[in-house]
Structure P
Amino acid sequence: MQQQSVQLADARATQNLGRQLAMDWLALPQARPILLLEGDLGAGKTSLVQGIALALEIDESITSPTFALAQHYQGRAAGLVHLDLYRLEQSASADELFCQEEEEAQALGALMAVEWPERLSFRPEDAWTLHLDLLDPDDPDAGRLARLER
């Protein structure tokens, strides 16, 4: 397993990291990994997904699917399935939704980004995990630390 850490100064840097991750993902052969996004509220998970969407050439506005639970987007480079498990307190519910959306992502050849994967009762095999931490929890503008495991 390979680990990388990078400091992100602001939302633009977080989006740029998302772009780079999407480009790395697109360069892989089929059976591409799922991206698990960990971090506290406001850590930048949705900003990162917005950067992914830019790289996938998705024209729609990307927002957190906290209430919808899942959003599907189609871009010119690839599709995106954006899942947010935050509101699912029961791991069985999170597992069921995840499996349904994983199947859909595979059928579409889409990148699947999962916010709050901690709600799952398992870790998807071969997933990339990105953990975002605010450098100063009292000042979200102070930047973030991103730790990626592939």
Structure Q
Amino acid sequence: MTEVQFHVNVRDRLQYTCRLLRKAVRLGARVVVTGPQAALAELDRALWVFEADEFLPHAVVGEAASLSSAQRRAPVWLVAQADRGVDRPVLINLGADVASGFEAYQRLIEIVSSDDEGRDAGRRRWREYQARGYSPAKHEATA
């Protein structure tokens, strides 16, 4: 069963996600990030400039079958549909809804912003996971 973890009270989701991905890449993890196209495009741009002296390797994935070998080796995949990266163990959801196909991952990280809209959407997802039999864990984000 997928381990579901909520990172809550995140002030800046984009910067927080970049820091989380930097940590994952340094640890050798292979991660998929899913969410709305606009959020993924913004994250794609941010990953190019997040660190002045460091590049966070990633690939924007449309169809996993059409990836180049370089894209396949990228430790971070940005996908609009979570089921496109299921050969990776970790999924990060930036969407307002539960990611379709999250069950195929070993671990799911939900990033919940500190604003009212983000908290409300996070609470809805939390309840949905519980209704499906999952026991989400909560991680309080630090500044």
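Bear in mind these aren't lab numbers, they're just calculated from the coordinates by the rules spelled out. Quick caveat, the model's predicted, so the values are computed rather than measured. Cβ atoms are built from the backbone, for glycine too; each structure is taken alone.
Taking relative contact order in percent (Cα under 8 Å, 6 or more apart) as the criterion, which structure among P, Q has the greatest value? Could the numbers behind the result be given before it?
Numbers: P: 33; Q: 39.
Once relative contact order in percent (Cα under 8 Å, 6 or more apart) is tallied for P, Q, the winner is Q.
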Please state which of the structures P, Q yields 21.6 when mean count of other Cβ atoms within 10 Å over residues 15-22 is computed from it. P
Quick check for you: by distance in nm of label points 7 Å out along Cα→Cβ at positions 39 and 103, which of P, Q is greatest? P
